[in-house]
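The next part holds the structures, each set out as structure tokens.
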Structure P
Amino acid sequence: MFRALPKLLAAYAKGDDGLLRAVIAHIESKGIRVLGAHEIAPELLAPEGS
């Protein structure tokens, strides 16, 4: 993770979305698929229009 730190710090300058996208990209570059909550447990999400 220390090797990724410069990229993560640069991404942090783009805000929380930029940082999250950089973290996800780093994790996925290691062969781990990152899923959203809506893909794992859609029943936990509020219904559309609520």
Structure Q
Amino acid sequence: MHAIYMSIDDSLRRIANQAFFDKVIVTDDDTIHGEPGVPFNVFLEPVMSLV
């Protein structure tokens, strides 16, 4: 996903951000946190153990 994202222009990055994330939060200190959207949340979130 990173290679594709870096190879596209800004207008397509905006569309990719909307597809990949439910929320992108930028704080005052320029820290960025993204909340993955469906179905990417399944791939990007840590796996929970059933044990």
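A value of 5, 17, 21, 24, 19, 8, 4, 2, 1 was computed for P(r) over Cα pairs in 5 Å bins from 0, in percent; which of P, Q is the source structure?
Q
Thinking of P, Q, which structure, once helix-only ellipticity at 222 nm (-39500 (n - 2.57) for each DSSP H run of 4 or more, over all residues; to 500) is computed, gives back -11000?
Among P, Q, the structure yielding -11000 for helix-only ellipticity at 222 nm (-39500 (n - 2.57) for each DSSP H run of 4 or more, over all residues; to 500) is Q.
With distance in nm of label points 7 Å out along Cα→Cβ at positions 6 and 22 derived from the coordinates and found to be 1.2, which of P, Q does the value describe?
The structure behind it is P.
Here, each number is a calculation from the coordinates, and none is a lab measurement. Remember, it's a predicted structure, so these values are computed and weren't measured experimentally. Cβ atoms are built from the backbone, for glycine too; each structure is taken alone.
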